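Below are structures written as structure tokens.
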Structure P
Amino acid sequence: MDDILIAAPTVSQVDQAVSTISETLKTNGFEIARAKIKKGPCVTFLGVGISSSYITPPQIKIRLDIKTFHDMQQLVGSLQWLRNIVLIPPKVMDPLNDLLKWKNSWEQKTLTPEATSSLDFIEQQISVSTLTRWDTDASIDLYVHFMKKGGVGALAQGPPDKAQPILWVVLGKPSRAFSLGIECLGNLIMKGRKLALEHLGAEPTKIYLPFRKQLSAQLTTISEHLATALAGFGGEIRYAAKPPWTQLLAIVDIDLAPKIVDQPQPGPTIFTDASSLTSTAAAVWQSGEQWQCIKTTDPMLSVQQLEAAAVVLTCGLFPEEHLNIVTDSIFVAKLCLAMSGPGVVVSTVAMMLEEALFSQKGTISVIHVNSHNPVFNFLPKSAMTKQTPPQRDCGC
């Protein structure tokens with residue numbers, strides 16, 4: 001039979017519950033070893049130390065003798081259930097999640113240096129981490145933070161500069177190529193509210209968002225994720241708090257104007273294209289009366305990767321100006337437009353695009369057009385043909 005933890009506000013309530021449960025078990029034929037019944041403010045349950053003031057995680061030794069994909073799955077799965085009681089930033093889990101990109105459980109697998117470093121960090125965190133016991137007389141607050149590899153939240157008590165976490169809020173690995181940071185925050189808020197109700201029986205009193213100023217009505221309307229996450233919340237929304245644990249987190253400033261837009265603006269216009277036949281990615285633009293071309297060839301890239309590579313080529317051409325990028329790839333256009341602000345990148349193509357787009361100092365418009373169709377009042381007349389001479393010269 002599994003271990004049972006009984007907790008109540010008073011000792012008499014605990015004694016009454018123990019008596020009732022013991023009688024029920026005896027009636028159903030179970031025997032109880034009295035020596036195994038532990039009472040008091042300081043107990044250990046499933047390896048978790050519970051004192052009158054703090055909770056400490058189980059002191060475990062992480063195995064490093066990984067040989068197969070199945071071993072790796074078991075290791076990462078075991079670490080997941082620790083993440084509500086031990087602060088493990090998303091960037092620490094990232095090298096471990098990278099080793100789960102296989103299909104067959106028997107395939108050979110070894111730890112990378114980055115994964116080994118992550119496990120060393122986690123082991124250190126386990127040895128020093130504590131959570132504060134919940135004070136039923138104090139309010140519960142929810143903090144949410146965004147980092148490059150994901151987000152972390154905390155249910156905590158106390159003033160922001162001295163807040164003590166009572167439970168960490170974490171998300172699983174994103175499944176899409178790119179997820180906006182605002183979506184990540186929305187998911188953290190929903191999960192944090194759910195955990196507060198499940199474990200503490202009450203909604204958070206305040207939710208702290210990582211914005212420098214109050215949200216505008218426009219942002220709340222645009223972000224369905226944030227609007228959904230805050231639906232029905234009757235507490236207080238606050239901003240820009242930095243509780244003590246943020247020293248361990250590489251916080252990303254999410255309170256930024258959109259970098260990528262879907263409407264053209266004054267600035268250079270560059271047309272991108274790719275050819276799977278010649279494994280070529282190209283970008284062409286008009287300079288005065290002349291067409292210019294830049295290209296790259298890589299037979300190892302898929303057509304989607306080539307289309308993305310063409311966009312990457314454009315970002316170094318006019319780094320200080322607003323850039324209008326025209327592509328006939330709906331995949332690349334949608335992915336670029338999704339990157340209007342900081343987010344979580346998973347796929348190789350998304351990583352390549354994010355690095356290029358955010359290295360551009362100016363803003364970027366990404367416009368999707370059907371292949372070789374004219375777009376009047378925007379494209380130059382010489383571009384409204386089947387192909388411009390530079391496109392043919394570039395091999396697209």
Structure Q
Amino acid sequence: MKIYFETVGRSAGLLLNLAPDTRGLVTDEDVANLTAFGTAMRAMYATDLSKGAIASASSVRAGHDAALVLDGNPESFWVSADRAPVPTLTLDLKQPRLFDVVRLAEHLPLGLRVDRFAIDAQGPTGWTEIASKQGIGSQRLIRLDAPITARRVRLRITAAAAAPAITEFGVYLAPVLLDPPHIVRDREGVVTLTSDSPGLAIAYTTDGSVPTIASPRYTAPFAMRDAGIVQAISIHAAKGAVSSVGRRNFDIRKSDWKILRASAPRAELLIDEKNRTDWVAPLTGADGKPCSVTIDLGRSVELRGFVLKPGWHAPQGAGDPAAWRVRIGDDPGLADAPQEQGEFSNIAANQAPQRLAFARPHRGRYIEIAFTRTAKGETRLAIAELGVLTQ
């Protein structure tokens with residue numbers, strides 16, 4: 001829901017970017033989430049609370065009355081007089097209405113005119129600003145932090161390149177569709193749960209069970225220093241709404257990890273537990289060998305694979321790694337031949353973390369991962385994060 005309002009709600013497209021599972025199908029979890037999302041969108045747009053409202057404006061150009069924003073015709077529109085100082089457009093909903101979404105649209109054949117605007121609601125003590133934004137375009141959806149009740153709603157144009165030309169002004173009540181909490185862990189093994197919507201409760205589990213409203217409530221960050229699973233849900237207690245389950249599998253924490261050597265500087269970015277900091281390195285090092293990094297895990301552990309998060313924002317000329325080989329051992333020199341090698345499956349089209357399982361477990365304190373080629377022949381590669389699999 002949040003992504004919809006930040007893309008479609010800002011005159012842009014929504015890229016689903018769904019990765020198929022091993023069956024070649026969209027995952028069952030994605031199907032369920034998309035079905036719920038579609039149902040919520042249809043429910044929201046089914047009732048335009050501005051239908052039957054009375055529109056008025058502080059300034060009107062002949063032939064472009066305020067009422068034209070309510071006729072559902074994209075070719076008709078309200079226009080204020082030229083050089084009107086702060087044009088306003090007001091909807092009288094005839095009775096108090098509960099809403100949390102305002103929908104606006106400009107008449108694009110006349111260009112993008114509105115630079116800044118505000119939305120006001122009239123209460124018992126007068127007008128109160130409830131939102132302030134930049135730009136409208138072909139469609140602008142303003143999602144309020146919480147539903148409000150008001151009879152009169154006002155669009156106030158605070159800056160515009162020319163007289164505003166508004167073709168739609170509507171108000172809606174969005175159904176409660178909660179996104180699962182964000183689950184992150186830092187290098188010290190401290191887990192933090194957050195929600196995109198303020199005021200929601202979060203329930204979670206760490207024992208592998210699916211969380212319910214009866215599960216422990218999240219109140220503060222907690223420690224998970226070794227491997228484990230955190231699952232969490234967002235809860236809107238007043239409306240009895242519960243999100244889908246968010247899930248993160250964590251392995252051993254990285255607090256004791258160090259970069260022993262790397263073919264390019266700043267390799268510490270690979271183990272900082274921040275998915276938006278990229279390590280960018282030449283595919284071939286100064287010694288003519290493939291790009292590589294060697295990590296000191298701080299102690300000898302049995303490794304069953306590793307995890308790679310593709311680069312968050314690769315610079316021009318840098319791409320995703322396509323092939324890898326690994327050495328593991330308790331000797332920091334790692335002089336033996338590589339024990340494992342393989343490829344990253346469809347990494348250029350799937351930016352989700354890549355989990356690579358070894359053919360068999362290997363024990364060691366040090367792991368060297370070398371990257372022998374990139375997905376599209378780039379001469380540099382970009383990687384956001386590396387991890388290991390011990391389970």
Structure R
Amino acid sequence: HYNRMMASSSAASYSPGVLSALRDAKQSLQNEGLDAVKKGNNEAIIELISVYTWANLVDTYGDVPYFGALKAVAGANNASEIPYDDAKTIYLDLIKRIDAANSMININQSGYTDDIFYKGNMSKWKKMANSLKFRLAVTLADVEPALSKSYAEAAYNAGLFDNKDDNWGLSAFPSGLFANPVYQEAIQSGRNDFVPSDVLVDYMNSTTDPRRDRWFTKIGGVYKGGIYGSNNSFAGYSHMTSPKTDVNGNPEVGSDGSYMLITENAQGFLLDYTEISFLRAEAAARGYNVGGTAATLYANAITASMSEYGISSANTTAFIAANPFNASNWKQSIGFQAWVAMFNKGFQAWNFARRLDYPVFVNPADSAVDDVPVRMKYSDQEYLLNKNNVTAAAQKIGGDKVTTKIFWDVF
């Protein structure tokens with residue numbers, strides 16, 4: 001998995017921009033002359049996107065400036081000097097904010113007319129709110145098991161995503177300047193240095209995963225991933241399927257001869273039915289009442305992922321039969337399959353792997369860090385503009401290192 005936005009420190013610069021824009025949008029609602037119901041729906045949408053963004057920041061760094069953030073007065077001498085807040089305290093507050101936003105939603109009236117996600121369909125936003133709460137609840141499982149169970153069951157009972165039509169994100173990116181960002185990085189840029197890792201490809205080969213035919217090209221008649229943590233020859237390994245042409249001028253497609261994983265208009269979902277399905281399987285394995293056994297929900301989650309990529313029912317059934325749920329090591333069963341299913345959703349894959357401790361990654365011998373990263377370091381800009389607070393935060397969490405675990409990653 002490779003997520004360029006996370007490999008740099010871009011999260012530290014982009015997320016505050018998103019959050020400040022959402023703050024401004026909420027303030028502008030006060031002057032738009034909307035009736036109370038319409039205003040409540042729009043404010044709920046803003047809040048849910050804000051909560052999603054904050055949760056990603058906490059999952060990336062741990063403690064971050066939260067309660068005092070977005071309140072600085074422009075031009076003030078101390079505008080950037082904001083204390084850091086405890087990550088778990090933030091998480092619990094985010095769940096309260098989801099509940100508050102959910103209570104504002106009136107499904108009998110629409111939200112924003114220019115809503116690019118659900119076109120103002122507030123029934124969809126209600127499911128998104130419940131599903132986001134469910135994600136945060138399950139994430140808390142190892143550090144706050146009782147709260148996790150209570151929150152997760154409440155979210156399930158309120159109604160999660162039912163199918164892929166409920167996915168939150170873009171079903172298709174536009175062309176040109178706002179094309180799918182993975183397409184921009186891997187194809188539009190003209191780069192020839194993105195290959196799938198052998199860690200993923202070798203595992204998928206071992207399970208005879210039918211998604212390989214959709215995701216990867218073959219090299220020498222086989223699927224071959226580049227050596228993890230090393231520089232790899234682009235010509236020597238499988239590529240992700242895309243409109244990029246090979247040496248013969250043909251599109252790089254998989255064995256089915258047509259499917260392309262990376263395209264200009266490819267989907268980009270931030271929270272989807274497949275992820276929620278795997279989270280339900282995990283919750284059931286932990287003993288939560290979420291509408292099914294862990295084995296059944298595990299199979300349903302794999303089916304959701306296979307369906308996402310057009311894999312036939314017969315091939316899906318055969319794959320599940322060959323790779324059944326193992327109740328005695330459910331973290332391994334769910335961990336590996338969720339990691340594979342999140343292939344084009346790198347941040348979510350990272351969260352599953354950190355929480356369930358599967359797959360077990362090995363730090364490359366020539367790695368510049370001591371072990372496989374489990375968080376990102378605070379940005380250099382913070383040490384320049386908010387030195388005292390970020391230094392105190394780093395000390396509190398056990399050091400500003402990529403090996404310092406996020407509060408919910410306890411094993």
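Where a number appears in this text, it was derived from the coordinates with a stated rule and is not lab data. This structure is a prediction, so every number in the text was calculated from the model and none was measured. Cβ atoms are built from the backbone, for glycine too; each structure is taken alone.
Observations on the structure shown:
- If helix-only ellipticity at 222 nm (-39500 (n - 2.57) for each DSSP H run of 4 or more, over all residues; to 500) is computed and equals -2000, the structure in P, Q, R: Q
- Structure responsible for 42, 24, 12, with semi-axes √(5λ) of the Cα gyration tensor in Å, for residues 117-276 alone calculated and labels P, Q, R on offer: Q
- Value 0.30, calculated as FRET efficiency 1/(1 + (r/R0)^6) of positions 125 and 229 (r between Cβ atoms, R0 = 35 Å, to 0.05), assigned to which of P, Q, R: R
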